[in-house]
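What follows draws every value from the coordinates through simple rules; no lab data is involved. None of these values were measured; they are calculated from a predicted model. Cβ atoms are built from the backbone, for glycine too; each structure is taken alone.
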Structure I
Amino acid sequence: MPKDILSMYEHELTEFVLGLGEEKYRAKQLYKWLHKGASLDQMSDIPKKMKEKLEKEALIPGVKAEEKQVSEDGTVKYLFRCYDGEYIESVFMRHDYGNTVCVSSQAGCRMGCRFCASTLNGLKRSLAPSEMLSQIYEAQKDTGERVSNVVIMGMGEPFDNYDNVVRFIRLLNSENGLNIGCRRISLSTCGLVEGIDRFADEGLPVTLSVSLHSPTNEQRDAIMPVNRRYPIEVLLQSCRKYFEKTGRRISFEYALIDGQNNSEEDARKLAALLKSNLPGMAIHVNLIPVNPIKERDFRRGEKKMTENFVKTLEKHGVNATVRKRLGADIDASCGQLRARKYETNAGNQA
């Protein structure tokens, strides 16, 4: 069975190339080509006979753009088709500090967060490291611009695909790959405690973001099923241990849903919760006005409500920012393009 060579570490690729009967130095050439997003045809210094062996023994499960939306602010949203026909989404964003790609780690999601379109059709499967890397390489080829930052915040729960996501991060960080520093990589989790605890021992100083979205278990149960397994106090205990072990600040994501979790009282409860459970830790809350999706009745509150929420948090000693909305004029929130594709395909089959 062909091997996924884009998911291999450099030493693993070296063993694979030696197993083909090729010289060791060929592995380094091949590794560099792979992490430029090149096809076999484009690898100009790889001999023909080696390419013939690779065609039989190797696999590069990349992704292909099925649909693309470009925002007036330069943000690009991609619907990618995987080798087996599954669909995933990625977003390319331009910032003053460089270009960022938001990658998916799974085709769909089984976490069931009610405000997110990624979960509407459930989880189909997890992605290989090669498929995560390919999202970045395809975006670079399409835009002609280098990616310097990566956020693992697209479709899927990264810690539900733990081993592949960690391998993806290490490949991103590889000197002969994209060589993106860990501090330029962010990972967002809905709060899988075993994943947070395990990740603390990986020695990867990425920025960890935890999706909190509510100051009480009752509220969080209603919008995030994961809370029934890992209540807020259990999650925050894990966050405290993570900080103590790594010294890395955790960012807490909070989707503001009108009439559900965006009142001043909610802000006061959130500040008290974080300060009492995370003493001595620099706390940052990233506020995200919810993206409405037609399958749910969640609405974004008025701008003044958001401003009051920020002021209340800061008054109680918690640093907060409102996430800048990029791609507001396109379907730039997770899962929307994919959900529409499934809907269209179902209509065509009816």
Structure II
Amino acid sequence: MTATDPAPFLLRRNTGDLPQAVETLAKALPRRDLATVLADANRDAAHKGRTTAFGSMDPRPADWYCWEDGDDDTPDWYPQGVTATSEAGRKDVQALAVSWYWKPDGPKPERGIRLSFLSPATKKYRHVLLVLPKGSSYGAIDIHAGGIAWYGDLIYVADTSRGLRVFDTRHIYEVKGDDDKIGLQGGRYHAYGYRYVMPQVDTWTGTGSARFSFAAVDRSTSPHTLVSGEYVDPAEEPGKVGRVARWPIAADGTLAAGADGRVAASDAYALPAAKIQGALSRGGRWYLSQAASAASNGSLLVVEGGKTTAVRRFPVGPEDLTCWSEKGQLWSLTEFRHRRVVFAVPL
């Protein structure tokens, strides 16, 4: 990894009328905190369950969770990003969060993106639909959600060509509507059958050439930083090199923007390999998740001093990365049908 010009990594805060729309929902719907959502989890995760996701990986991960069959098998939803309460610095609850995006098998109406909150204590999880509020209603968000980062109450979702969308765990609302509707219709709120929605509260729009494929938080820097990076496939973009950047985080969890609402990256680096799906920096060391194919094991690249010092075998279809510091673990996830798992390896 070599230092590169951080100038293309510039974000502008673009909150717009999101606060007013969220406030309208707050008056119309019952608000639920994260602890309540976790206590109301309705799906069972199989702790160290049977899976073919690991392929030829040896040794196996230190820990892992498998989804229910309906989520492991679905051809319509694909898991992409992962984060944890440890990354967020939360002490009140313990949970993993995973982002999924809607990629239906066949022509079906858009259903957007969702987060799954998984409790290691109960081994249960629940899906929460992420929505874009507008006026007194809301709609689905049609993005890839390739990575997520969590700081305090705020969850940042990577929006590939646009920047970062922000959601707040203090704004989770309970709805009871029909499976085939979204938003306020017929005097009732709907969410495609999901019991909880989390509306977008803020937006950071990229003003340079940067791509936002994945995200994480580095709590070892001062100030703490949000990591973002670019996925590049040389077969599709010959000669292009992916990059990562780090953005300073303010005490309240927002990015540390100036009076003009803009924030520049603290630093940026060219990646040493292609097809990087997730990146995490910690204590001067970089961890990079590298994909191979839908049938081949991926890799974990460990980079010190700018040079790759280790290449570890990773499962098939690895994606985003996060750190659970208290456990000394690096967590990731896999995306392909029948091979979906959230897993941990030692740092």
Structure III
Amino acid sequence: MSVSVLFIGGTGRISTSCVREAVRQGMDVTVLNRGRTAERTLPAEVAILTGDANDPASVREALADRTFDAVVNWVNFTPAQVERDIELYADRTGQYLFISSASAYQTPPASLPVTESTPLRNPYWQYSRDKIACEDLLVAAYRDTGFPATIIRPSHTYDETMLPFDGGWTVVERMRQGKPVIVHGDGTSLWTITHARDFAVGFTGLLGRDDAIGEAFHITGDEAPTWNQIFGWVAEAAGAEPRLVHVPSDAIAAADPHWGAGLLGDKAHSMVFDNAKVKRLVPQFGLGATPYKLGAREVIEWYDAHPEHQTVDAEADRTMDWLADRYTPKAM
């Protein structure tokens, strides 16, 4: 008998790949979202329901008396949203999967590789602290009432529409124009980067699994290149020669607090993960994974085929000019 799964959201960068993989594996897939036009298409086999995940009455009306083996909410970020879902889905599902974040782990990590037993603590980024608070609620609900929670912690997960840089396409445009681009620190910190279709294999393998309930898993790639390598591979894919200017993360944060929050709370620190836990349950995870050198080509090909998405952030561009002028080594 196939696993029945409800995806709340389902058309995002990671979730679309998971919907497609679940369909490929023969699961009975339903997607609930607000019905807005999405640039990512879903397989024809998917049942579509219209409702607002933040409006319980809307969700109850859309679901009627349906129940599922697994429910995945891709759009929960705050404890209040999780409290709502615990009440809403307690009698509707055999498993509830919360999408947390690997940025919830101790930052910076005291040791590598990171495992699921690494403490959760991120004093730098509110996004991560909110995810930790959500996890705390789910752990308590599992212990107190048996609420069937599974916690998933993705790291940097991308599809063909996503560049790994703050500023997005602005960085590629600068590369193609021969302008300098900003790399935090000295560019040698290690960063785990995962293609969404690879993530989907590990994630989908946990759906409907009783032995995943009450557990937390990170699902990440095994490749951990340096940021210098990541910039270099994107530049190569874009047919450009990168001019890297290394800037301390604290200085970037001073120039742009929003950019800095994501750096100090996440990207500035080497992050390497041990995926042994998810591989014990899903042994096929990681086989044939996409190396980022090839993934970068997919991303650039997509942007070149969709020029309407080649958006330059003027403010970010000015900040990068200022930082580059300030931190480019001066000739003697």
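Computed over structures I, II, III, distance in nm of label points 7 Å out along Cα→Cβ at positions 248 and 288 reaches its largest value in III.
Here FRET efficiency 1/(1 + (r/R0)^6) of positions 16 and 72 (r between Cβ atoms, R0 = 41 Å, to 0.05) has been calculated and equals 0.65, so which of I, II, III was it run on?
Working: I: 0.35; II: 0.65; III: 1.00.
Derived from II, not from the others.
Looking just at relative contact order in percent (Cα under 8 Å, 6 or more apart), which of the labels I, II, III belongs to the structure with the highest value? If you can, show how the numbers build up before the last one.
Numbers: I: 16; II: 22; III: 19.
Max of relative contact order in percent (Cα under 8 Å, 6 or more apart): II.
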